[in-house]
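Quick heads-up: structures coming right below.
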Structure 1
Amino acid sequence: MTTAWVAEAAGGRLLGGEPDALGPRRVAIDTREVAAGDLFVGLRGEHVDGGAHAPDALAAGAWGVLVAPAHAERASVAAPPGAAVIAADDPLAALQGLARAWRRELGCKVVGVTGSTGKTSTKDILAAVLTPHLDVHSNRENLNTEIGLPLTILAAEAGTEALVLEMAMRGEGQIAEPVAIAEPDVGVIVNVGPVHLELLGTVERVAAAKAELIRDLRAGGSCVVPASEPLLDRHLRDDLDTITFGPGGEVMLLSFEARADGRGGRAEIEARGNRVLLDLPYAEPHNLLNTLAAVAAATALGVRPVGAVDVSFSSLRGEIVELPGGVTVVNDCYNANPMSMRAALKLLAETPAERRVAVLGTMAELGPASGDFHREIGEEAAALGIDVLITVGEAALGYGAGYDGETYAAPTPEEAGALLEEIAQPGDRVLIKGSRSAGLERVLA
C-alpha cells in the first residue's frame, strides 16, 4: 500500500515522506529488531517511551516511523530523504487501526481463539489442519495481546487466505479489544475455568469475559464452543452458527488408535455427519480435545481436514527433553491453572516410568482462594500416585499441604534444577509446570 494509505489507516498525520511511495514491508516496535523497509511504531511503555527512539530506527534503515506528536519533530529532523514520519496522538490505537485496515484489505477469513487453557495449542493445531487447504498466517508464540495481535495481522503477506489469531485476556473488556481489531468470522472458546480470579472473582465472570468473542462476532458468523459448558449457554446467539465439540457435540472423537511408541496415533472424528481421519503426532487427551475444537473451526470455514497433521507447538508447552542418564522431562512451564495442572498431572501418572516427579511452580492470579487451589492440586498429585513433588518458590508451598509423599521445597528455579539433577534416577519422568511468573524455564537452564 502507499505511504498515504498507511497514514490514513493509522489515523495519523503524514509529516514526511512521499504520499504515493510504496509502504513498509512489516511493522516493528523494538529498534533492535528494525530492518530496512520496516515501519517503526514508538509505543509508550511503563518505563520507556519508544517514540524517543525513532531517530535510532531511522538510522537502522527504517522505511519510516509512527510516533506521538512530541517525538515527530525530532524524527523529522533525523529522517533521511524519502523516509516517512507519521504523527499519531495515540500510537497504540494507530497500530491497531492500521492492523484493522490491513485485515480488511486482505479480505481473508479470520478465526479468533480464546479459552482458559489450551488456546495456544488449539491455535497451533488449527493452523496445521488448515495449511494443506489455505494460505494460513497465525500468531507466533504468544503474540496475542492488544499489541501482539495487531503485529501478527500486519505480518501477514498479501494473498493470505486465513488468519488464525489467539486472543488473550486477564480481565473484562480485554477480548472485545482484539475482536474489534481482527473482526473474526469464527470465534472459538476452547474452555472456561478458574483463571484470572484475582481480577474477575468468579468463574461466571471469566465465562462472560471470554464470551465477549461471541457477543462481538458479526451476524451470520460462527462460534465454536464445548458441548458441555453451561456457563456459555446464556451467551450464545441465534444469529450465529454454533458448532459444539467434545462428548455429545457435533464434532466428537469416535476412536483413537495410539501408536506403539506412544507418540501420536490415528483419530477418527465425526464432524457434523462427516467422517474425518487424522494422523496426529500427539496422544494427550487434552490435545485430542483441542483437535476437536480445531476441526470444528475448520468445518465453520468449509474445510474438511484430512491426513497427517504437521504441527509445531509453541515453545515451553509440553516439550519433551531427554536428559543424560535416561531421565525424560516434560517441559510445560509456559503457564498453569487448576485445569491445565490437573490434565498435566493425569498425563504424567498415565505415562510409563520408573518414577514420576512433578516440579511445580505457583499458579498465579487465583485470588483469595489461591491457597485452596494449590492444596487441592497437591491432593490430586498424591491421589494419582506421583512419586516425588518439588515445589518452587514460596507461593508454591501450598501444594505440599495436600501431598503426603516425598516432598522437596526449592526457593528458586535454579535450585530446583540443582535438586533435580541430584535426585533424578534412570527411567524417571519429570513434569515441570507453573505460571509464567514462576520462571520455571530456568530449571533446565
Structure 2
Amino acid sequence: MRATREYRFMAFPEGSAGNPATHITLLSLADVSTRTLTSPPDAYLDRNPTFSADGTQLAFVRGTVAGVSNDVYVISTSGGKPLRLTFDNRPIAGLTWATLGGNDLIYSSIRGSSAALWRVAASGGPSTLVAEAGMMAYSPSVSCKGAELAYQQAVGKDNIWQLAVLNGQRMPGRATIAIAAKGRKLRPSFSPDGKRIAFESDRLGSMEIWTCESKGINCVQITSLHGIAATARWSPDGKMIAFEFHPGEHADVYVIDVAGGVPRRIPTVAGADNLAPSWSRDGRWLYFSSKRGSDSFQLWKVPVQGGPPVQVTKAGGISGVESEDRRYLYFSKYESSGIWRMPVNGGTEIRVLNEPDGTEWFNWGLARNGIYYLNSEATPKTTVDFFDFSTGRSTPVFALDKPWGWGLAVSPDSRSVLFVQSEFEESKIVVVKNFR
C-alpha cells in the first residue's frame, strides 16, 4: 500500500475471493471512500502502486497470474487509460519514482542476464541500465529529495538433495547433496535410466535447462535462450527433454534433443499460458497445463509429432503424470490442494490425496506404490511424506533442515527422491549517494 506525499490518497491492489487477479484501488484519506483506478485484462494482476511526488500520476506493475510476464505502466490518478512503458514480459521486483519532479521511474528486472536496476521515462521511451547499481539488485527506493538511491542486493543458492527410500521408508544413511553449483536450482527430473538429472538454473544469469550426472558431475547446459526456461521433463527414451519457455507474454511448450540442437516449439493452445509439460509413457503425447484469460488451468495433451491439442480435465488440472502401468493420470489443481487421479482414456476424476494444504503442484512425485510429496505445513520442520496407495495413509519420511525449494522427483526405480533446499539468502542494503 502506498500513499501520496500530501497524504490525500492511498493506493493498494485489490481482488475478489476465488480470483487471483487484482486491480489498483484508491482510498481517499479525507472521507475513506474508494475508487477503482485500473482495470486489467482477465487473469492479470496490477500491483506495486507508487505515486509521483505531486500525486498526479501512479506507476504500477501489470503481469500475468503466473508472475513471469510483467511490465511497468503509469496512469493519471484522476483516471483514464494507463500508458505502458516497458514491453519486456519479464519478472519485475520493485518499482519507484527516480526524481523529485516525477519524470523517470526505476525498476528491477532481469531484462538483461541478471536482476538489475533500469530507468525509464514516465512519458515512454527506451529503458537504460542504472550503472551506479550492481547486479542482483531488487526493491529500489529513492529519497524524497532524489539524491540517494537505496536497493536490496541479494544472492541466493539452492541445492538439490537426494534421499534413498524403499516402499515409503527412508533407507539407512543421510540425505546427500546431489547438485551444489552456484545459483538457483529448481524442479529436478530423473532421466529414464536414473543416471542423469535435468533441472532449471540461473547459474550463468538467465534461467536455463541443465543436466548433470546423478552425482552432480559432468553438467551440461541444454538451452541458451536467455530467458526463462523451466520444468524440464525427459522423454521415455531419454533422447529429448520437454520444457516450458517464456519468450513473451505467454509461456509455450518446447522440446530439445539432449545431444544438442535448436529447441522446437510444440503448437498447443493459442493465446494461452501453456506450461509444465510431461510425457506419456509411450512417448507419443505431451501433457501440458493451459490457462487462457480468467479460466482455470486445465490439463491438455498434444501429439509430439503434430496434431491438434486435446483437453483432458474439465474441473482444473496442472502437472499431470501417467502411472507406470499407463492406466491412470495423476495431477494437481492450481486452485485447490490435493492430488487427483483419472483414467488415461478419460473418466471420473477422484481426489486420492486430500492433504495437506502445504503441498505445491511442483512438489510431489509418483512412485510405483504411492506418492512422495513435500509437506510444508508439517511442524516444526517441513517433511517429505509418503502416501501409500494400499493403505490410503501418509507417513513422514524425512525432515528438512533448511527452507524448502521448488521441486521433488522420484527415480524410475522408486528408490531415490530428489528435493530442493535453500542453502542461504545473502542480502544487504546498498545506498548510492549523489544519485541523479
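Taken together, the values in this text are just the output of simple stated rules run on the coordinates, not laboratory data. This is a predicted model, so every value here is computed, not measured. Cβ atoms are built from the backbone, for glycine too; each structure is taken alone.
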**OP:** Assuming 0 is helix-only ellipticity at 222 nm (-39500 (n - 2.57) for each DSSP H run of 4 or more, over all residues; to 500) as calculated from a single structure, say which of 1, 2 it is.
**Re:** 2
Original post:
Ranked by FRET efficiency 1/(1 + (r/R0)^6) of positions 166 and 422 (r between Cβ atoms, R0 = 35 Å, to 0.05), which of 1, 2 sits at the highest value?
Top reply: 2
Original post:
Comparing distance in nm of label points 7 Å out along Cα→Cβ at positions 94 and 134 across 1, 2, which is largest?
Top reply: 1
